[in-house]
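Taken together, the values in this text are just the output of simple stated rules run on the coordinates, not laboratory data. Fair warning: this is a prediction, and the values are worked out from it, not measured in the lab. Cβ atoms are built from the backbone, for glycine too; each structure is taken alone.
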Structure I
Amino acid sequence: MYTLKNKIKAKLYAYFFWQTNVGEYLNKLFDLSVFLKYSFRENRFKNKENVEAFLTKQYHIIEKGLALPESRKYFGKPKIKNLILEANKYIFRYGKDRIVKNIQDTLKVYLDRNIGLEENDKYFYDLIANFISGNNGESNGGVKRVQKLEIHNAINFDYEKFVKSRSSVRFFSTKNILDTDVHKAIEFARFAPSVCNRQSWKVHYYKDRSIMDKLLKLQNGNNGFNQSINKLLIVTSDVKRFTKLESNQIFVDGGLFAMSLLYSLHAQGIASCCLNTCLPYVDELSIKNEGDIPSSERLIMMIGIGMHKDTYEVAISDRVSVEEILLQH
């Protein structure tokens, strides 16, 4: 039973968090504890996701080197040797998969670009050649050639009209959202940039009304329109994909993906409302528990979604001028 004593404790708890600095300190300690528990250090991995993130980070360094205007001949030897060593350990533990194929594709391009490597360093050449042997099929690693005309054709639409037509909606129609449209929006959103292409994002998709109500109540910033929300998304970033000095990058990458997702939903004709997750860590833990979200993931934001009504109102949300944003140096 929720007694008067419990109510008093809850009030004191709320004051403790929101009216003093102690709560901020505790939240930062929670940030640090999650980061230290799940992030990785090079050659010190705790799980498969750590190794995948490390391998992606390392092979993407090679991709970036290959994409430079003039790649230095035979660049990155120590990194490539270590990449192959760790990739072979990964294959032994987990088998060959998409990550391994991407590494092989990237190193194949490296050999193609570095003619004469066999004479310059036969051991290094053979190391790469043996690792990529038997690799075939469509290439998903390395570099690709882009024509300026392709970009021109891709951006040949009214972008200003598109971005200015998106608003946070708090008044949805009763029409049901199709799962296929949500899937398509995520398909497009996944092309958002991320640190070393590690793509830490997850999208938790909720359709059950009772679960949605519990999660929205914990977020506590959706009063007055929560019942019109048709489906609920929670965007997270997995800490397992990050390494030292990247605790802030968790939220940078998550924010980049979330914005990409909002535009992708808009392109599918799905209305959305961003619901922040700036909460005491105990509430984050409650949301994870109710939403079946792994403890290694950090909340980026909730997104309430629904279909547009024929006519509705949104906040004007006036913007500051470019002059207030742009600081020329």
Structure II
Amino acid sequence: MKKALKITGYIAAGIAVVIAALIGYLSAAFPKVSPAKDLTITATPEMLARGEYLANHVVVCLDCHSTRDWNKFAGPIIPGTEGKGGELFSRDNVGVPGKFYARNITPVNLKKYTDGELYRVITTGVTKEGNALFPLMPYQSYGKMDPEDVKALIVYLRTLSPKEGSYPESEYDFPMNIILKTIPHDAAPMERPETSDTVHYGGYLFTIAACGDCHTPKEKGKEIPGKFLAGGFEFKNEIGDIVRSANITQSYETGIGAWTEEQFLGKFKAYRDSAMRNTPVRPHEFNSMMPWTVFAGMKDEDLKAIYRYLKTVPPVENKVEKFTAAR
């Protein structure tokens, strides 16, 4: 009996050594991305305008890095909080493995980053200090952005009004605290298509906006095969209400296959109206996680391009119950 216990102890100790060695290796070898570029961006008015448009209406950096008013439909950004950060994303509201606070992306925080370091964190999710970010910030999509668009974003972010705001460090559940280091990889940028190449340009905008992240259902953090853009991704608020993303495939029964281009545009253009942007929502009433009020500022021609891209997405039958109120 004693011999058996001793053998068991040796085995347990051996496993512990192997695990410790593996953790040590992952910590030392990852994240495995290239060093930040020696990059100095020369700003132009055109770059600033492009960056402002992208940050506010396409890749919507300010949507997550500001404070949204969830007492109103679609949670419009509270004026004066742009870029300040502080929004909490946790296992209780978006099902992420831990607690993550959106960081301050005004010059108060970004002044410590060189242009090259900022380019790397946007496109690979690796910070100045070499830490990996959880891909709640969709750097895997941003890594596909045309380099000139990334530079335009950097130019614009550096012009934001400085706002003070520091928040607790992120907390990761085990084993995500270990796995996280292996997620970042070098960017694989696309060349931005000409706007005249409508379908491909729409696909480019759709990709860098990371629309698929919310409109594709997942299990244990991985997309469910065959369900691309089929909707059903769950978001929960602090009182337990659950809202689910829509099926935006070309299914006529459960998706948007029957929508005309004008209907598609109309869904966004409605939120350019100040009344729609300030519609109050009471507890346990349906509210949308879709940031309609920021996407509403997208150019009509860009929305049309996205619509035409979506027409190429195969239909997937998936009926989504869009809202479940807590009882």
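Computing helix-only ellipticity at 222 nm (-39500 (n - 2.57) for each DSSP H run of 4 or more, over all residues; to 500) across structures I, II gives -16000 for structure I.
When mean count of other Cβ atoms within 10 Å over residues 204-211 is calculated for each of the structures I, II, the largest result comes from II.
For mean count of other Cβ atoms within 10 Å over residues 148-155, which structure out of I, II has the highest calculated value? Intermediate results must be reported in sequence, preceding the final value.
On the way: I: 8.8; II: 22.0.
Greatest value across I, II: structure II.
Identify the structure, out of I, II, from whose coordinates Cα extents along the principal axes in Å was calculated to give 79, 51, 46. Only structure I yields this read-out. Structures I, II were shown, and mean count of other Cβ atoms within 10 Å over residues 68-75 at 18.4 was computed from II. Once Cα Rg over 2.2 N^0.38 Å, for residues 124-291 alone is computed for every structure in I, II, the highest value turns out to be that of I.
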